[in-house]
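Take a look at these structures.
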Structure P
Amino acid sequence: MASLSRHWPRVAVTLVPLLFTLMHASDVLGIGVLQRLDDIIYDARLRATMPRTLDDRIVIVDIDEKSLAEVGRWPWGRNRLGQLVDEIFDGQKAALLGFDVVFAEADESSGLKRLRQLAQTELRDQPGFAERLNQIQGSLDYDATFAKSLEKRPVVMGYYFTSDRDGRTSGTLPAPVMQKQALLGRQIKFTSWNGFGSNIDQLAKSAPMAGFFNSITEGDGVVRSVPLLAEYKGEYYESLSLAMFRMLAGLPKVEPGFPQERFLARNYPRLESILLRQSDKTLAIPVDDRVAALVPFRGSGGVSGGSFRYLSAADVLAKRVPPGALANKIVLLGTTAPGLLDLRVTPVGETYPGVETHANVISGFLDGKVFVKPDYAMGFEVVILVLSGLLLAFALPLLSAPRAVLLSLAVVSVIVALNFWLFLGYGLVLPLAGALVMSLTAFALNMSYGYFVESRSKRELAHLFGTYVPPELVDEMVKDPDSYSMKAASKELTVMFCDMRGFTKMSERMEPTQLQELLNGVFSRLTDLIRANRGTIDKYMGDCVMAFWGAPVDLPNHGSLAVKTSLEMSNAIRKLNEEHRAKGIPEIGIGIGLNTGTMCVGDMGSDIRRSYTVIGDSVNLGSRLEGLSKTYGVDIVVSESTRKLAPDFAWQELDRVRVKGKEQAVSIFWPLAPLDRIEKEQTSELKTWAAFLKSYRAQDWDQCDVHLLNLQRANAKKYLYQLYSERVASMRLLPFDPGWDGATNFETK
């Protein structure tokens, strides 16, 4: 354990990928790359394990290009479809027929409707026309002909659900197979739609058994699953494949299969399975959280795929198929013709016939082979991640590189083997990508950390921070180098911006070398004061210096140290100006802004140049405060958050301001001196000033004038009082504003 304690940063690094993958597995943070990788793994595993054998129980009668060329373009006349149905059952003796097409509109191709109109209008007086029409209209009513061929036959019609803004509907829905009451009040997340396109009423009455043929298209455009039950207006309808399977099984009742109560609460929001119950027999079909089943693809699909036998509809219609070739077969009528748009992108083919997806599902039902992502998939993934992640995190730091490689390979091998065993043996589709990525990333991070981080010496640490922090802080840091790094972190710090006043004017009057010497001298004095007070130099920006307190070494009194430094810097500039006056050099001034808050601190920049710096809103506010020093005629402006950390100083509140980019107003202050150095006259002046601010924010301008008069008598040269005299005079002209919060808005930086 003692050995492991020295490697806790390395352990922590390894736990980072574990944390992210756990958040992904728990649906707290969806990582699209991992989901896509899981889909790729599933698709590859499915292709690798497909049986690629012919299922002779199911035959697809295909409306293919040959059929369209021979019979005519789709849709065909319903009289032809009636002949096709008669041939499938009477000539071929099929056991069941399912339609992967919908007949949502009446067939008017015979011209019967127009003939009836003529009989009522232009030809009503034509002798024999009406009589002859009555004789032949039965043969011209193609819908009736088709409906008659469907009656009392094992036929399952097809239809589809839609979701659009208007919720359009057409045709007649079949009876629902389950009511909401069967769910016992549980809120199950069914796939739901708000519209449908179903068969015309005449056909729906002749063949009342029907199922929807919608599939589920995933985010990558691939069809991997089909919903077995779907919700429409509070009632539940079955898919085409489930309806055909139920008809084969004698139409058992559909019931929800809930998880066992001893394991899960009554309000668990998903089904474990769909139960098909008939007398004393019950068949459970497992479903996922969308009440859907993954399609158990048998092969690559299509006529040449070898999974199912395809017969051209034209050959069946023309009786070119030997009689009895479909005897006791399950027949699906669908299309592979590209122009009829029933080709899908699936894991096993990019132009996969939609009708064959239903054939695969029915085949899986018959074999008891249904792939499903179980309700405990999330828990399984979390357990695998935690066990393998913790093993790698605590074992890898203690192992040599070769042994670390062997352990990582062993962990990955066990994870993959377990996942494949559950898939092949039990049809369970469980996540794998998260565990693989976590294991490989954990290994890579461990090896990288050990090579690049733990080999650093104390001298390297001193080299990193020596240009930023005082030598005494570096000496303190090298005693425990593992506690410090350049990595970005959020911490409460105090930041300082110090800008020179009058520098531009001097640059116009002085030679570059003189200006350089002057600037270096000023910066040296200010830098010495910052470092003497344990501050960290961030950067020099022209005539501005930026520094902060509290990092890389924690300083509990960082706010107080920053205020102390700013007062010392102000005194140093006054002394420097005395020297300038003696030498005839122009005087300079400074403006300092201080703010305390949470900032991001660390090594930042580009691949070419980086620096140890701070960023964040709190830093930006510090910069804004420095700019306000000139507005208020003071050399130091401090935020309220910094003032609270420096109670040992006397303060004069300057204003409440709302700076550019910030909606919240902040109070700003001017540090006068340490409390033990404040004079009695200054204390009295501060009390009068506090009374003035109270009247100012109450918009009592008369009382403001009284207080300002007393303040200007006490300190006539103070610019702050002149500023507020002008403000009061201007605001007196405005009406009383009950919504004013007393803040001054600044729209520029």
Structure Q
Amino acid sequence: MENKEMRNKHKILMEYKYEPKSLKHGYTDKMLYVNVGDNRIEEKDIPEEVKEKFIGGKGYGMRYLWDAVNPDTKWDSEENEIVMSAGPIAGITQYPGTGKTLVCSISPMTDIPIDSNVGGYVGPYLKFSGWDGLEIQGKAKEDVIIVIDGIEGKITIETAPEESVDGHLLGEQLTEMYAKDEHEKRQISVITAGTAAEHTRMGILNFSFYDIRRKVARLKQAGRGGLGTVLRNKKVKGVVVKSKPVKGDLNNPFDQSIINKTGIKLHKEIANHDHEQNNMHKIGTAALIDTMIEFDLLPVHNFQYGTHKDAVKMGNKVFINKYLTQGMVDGCWYGCSLACAKAVDDFELKTGPYKGHKVVIDGPEYENAAGLGANCGIFNPETILELNFYCDTYGIDTISYGTSTAFAMECFERGIINKEITGGLELKFGNEEASLELIHQMSKGEGFGKVVGQGIHRMKKIFAEEHGADPDFLFDIGTEQKGLEYAEYVCKESLAQQGGFGFTNKGPQHDEAWLIVMDMVNNQIPTFEDKAEALHYYPMFRTWFGLLGLCKLPWNDIVPEGNAKTDEPAKIPEHVQNYLDLYYGITGKTITPEDMVRQSEKVYNFQRVFNIRMGKGLRANDKSPYRMMGPVTKEEYESRQERYDSQLKEKVGVDPEGKSTEEKIKILREYRYDQYEQLTDAVYKRRGWSNNGVPTKEKLQDLGMDLPEVLEVIEKHL
């Protein structure tokens, strides 16, 4: 059916007309509320107090989500919301990495608030259409789409009976449907999920950006925590945002010249040094693959090992020379010269419902290659790319999929589950066909794919209760925490990174703190106090990106000359100053690096209390599976026996001579858990939390976050 015919079958359930408000200093001070259950559309004024305390982006997401839900709200409750906001700096075109949107909801994976950042054009286009954020609440009775037309000043809720659900098709259909001509396609951005988001808990949201060179609507993902599952549970098939043409001054900044000057400086750095640093122009974030192999940090076989003899088959040069399109300008927002949004063009699919189709594949990002590939023992780049495509279009989180599948594969190899349980799938490490079959089953809600699609937290319960597995062993090898699967880094030898994953609010995602190199390679943070300071500063600094609408890559994936000679090279002081200048140029407000951290602390502590309100957020929830701390099994220990024996002698003070591998594992385990507990104490103290992980009243008062509803929650736990 032609797109025009499909649109003619739409029924408009609600139409709301408005006068798009122009931005002033990065804000419209308006929130758009859409309830698809009772077809209600409202605009809300954002109070000055909310603006001051929560800034934008993730801050707005957490504040408005808190107001929408209650302690008994589940992910599939009608009152649960999807809230998205870009932040005041988002949408400028002069500085790289300013197109991010933060999306928040109660997660199907964790049952607590999730935040996920995503590129694409939706967040900036939402702003340019008059809205600092969007709340979606309620459940529709049939599949609907939400259309936000910032040119006409019109919002509609429409039935969408004929369109596809899978992301790559629906993104194209809705872009074609609402653009008057080819030129206008670039003014449209679309949110989709996919068929697997209907049957799993790990559904994603795809945010589109129209690639004028390839003439296709490409996809970026809000991948973590099951946001696409929430969208499809609400029977929202897609969201369309249509904006006026982009110009460099739409944020109506306080001082445009400062923004221009700061952007020119970074563009020059990228032009001069990207090719000799991380080579984002050629490979994007997959540049990390070779680094992780070199330092024994690439997850292999469910994080058991850090490298593999076949890992070179998926190395940087393979993707650069054979798959990723070179010589074409890429980027998921205007003006980003870092251009990490790489793509594989004309890839012919070999399996599934789109077999034989030639498609554009976004990436692979490092996490996709490591999780879909090495962690499952798969080193064939073409299989990794096929899995990457189907995760995106079906709407599946690549990290949760890869880590969950790796866990299931280890359980299969250890006899915890068998072919009778898996429906005939031989889920051994390296079985490419089995992994592909799993993903197609998820799309249809069939077979063992539906079980894996529930995530590790629920698989552990199923395997213990229904198949007699040892729950303690499952906890050790089940690489999830708070219900969210670990991102793709082996952190056994980095206590700081164990904390960087373990002390997160949403679960083990690397966007809060990535300290492996500082800790393990450079030994820059040797003491508990040093690590605690790093685990305070970096999560707060990185949170700031999520408040303002920024990508973190231009901060530390390109560094200026002379950075190594600064007092704190890991912080990249010149780039920190860039962000202070951008903030002033947009808002007219002067802040210091300490102010940045305080702005983040307000939201970070609010989110911690939000977790507690929803039933998690205490010390017990920050415990890590031992697989991410040390060797669980004899094979793991003996694969690095020289290293571990040396540590027993030098760090623990125990002579390993004459001891069995099992005895040595036990001694090392006790030592490493003790180290983690000491680190927990130090980090909580530095953050101003109680010994149980609760922000203290004094800390909240100091931050100005001693709101009555917040104090009511913590008083029950202090």
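Which of the displayed structures (P, Q) returns the greatest value of mean count of other Cβ atoms within 10 Å over residues 391-398 on calculation? Numbers along the way, then the final one.
Values: P: 19.5; Q: 30.2.
Result for mean count of other Cβ atoms within 10 Å over residues 391-398 over P, Q: largest is Q.
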Label whose coordinates, when Kirkwood radius over Cα pairs in Å is calculated, return 25.6 (choices P, Q): Q
Origin of the value 42, 22, 19, where semi-axes √(5λ) of the Cα gyration tensor in Å, for residues 31-278 alone was derived from one of P, Q: P
Comparison of P, Q by mean count of other Cβ atoms within 10 Å over residues 383-390 - largest value held by: Q
Top of P, Q by distance in nm of label points 7 Å out along Cα→Cβ at positions 295 and 551, largest first: P
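With helix-only ellipticity at 222 nm (-39500 (n - 2.57) for each DSSP H run of 4 or more, over all residues; to 500) derived from the coordinates and found to be -11500, which of P, Q does the value describe?
Details: P: -13500; Q: -11500.
Value -11500 for helix-only ellipticity at 222 nm (-39500 (n - 2.57) for each DSSP H run of 4 or more, over all residues; to 500) corresponds to Q out of P, Q.
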Which of P, Q yields 40 [percent of Cα pairs over 30 Å apart, for residues 319-590 alone, calculated]: Q
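Every number in this text was worked out from the coordinates using simple rules, so none of it is lab data. Treat the numbers as computed from the prediction; the structure is a model and nothing was measured. Cβ atoms are built from the backbone, for glycine too; each structure is taken alone.
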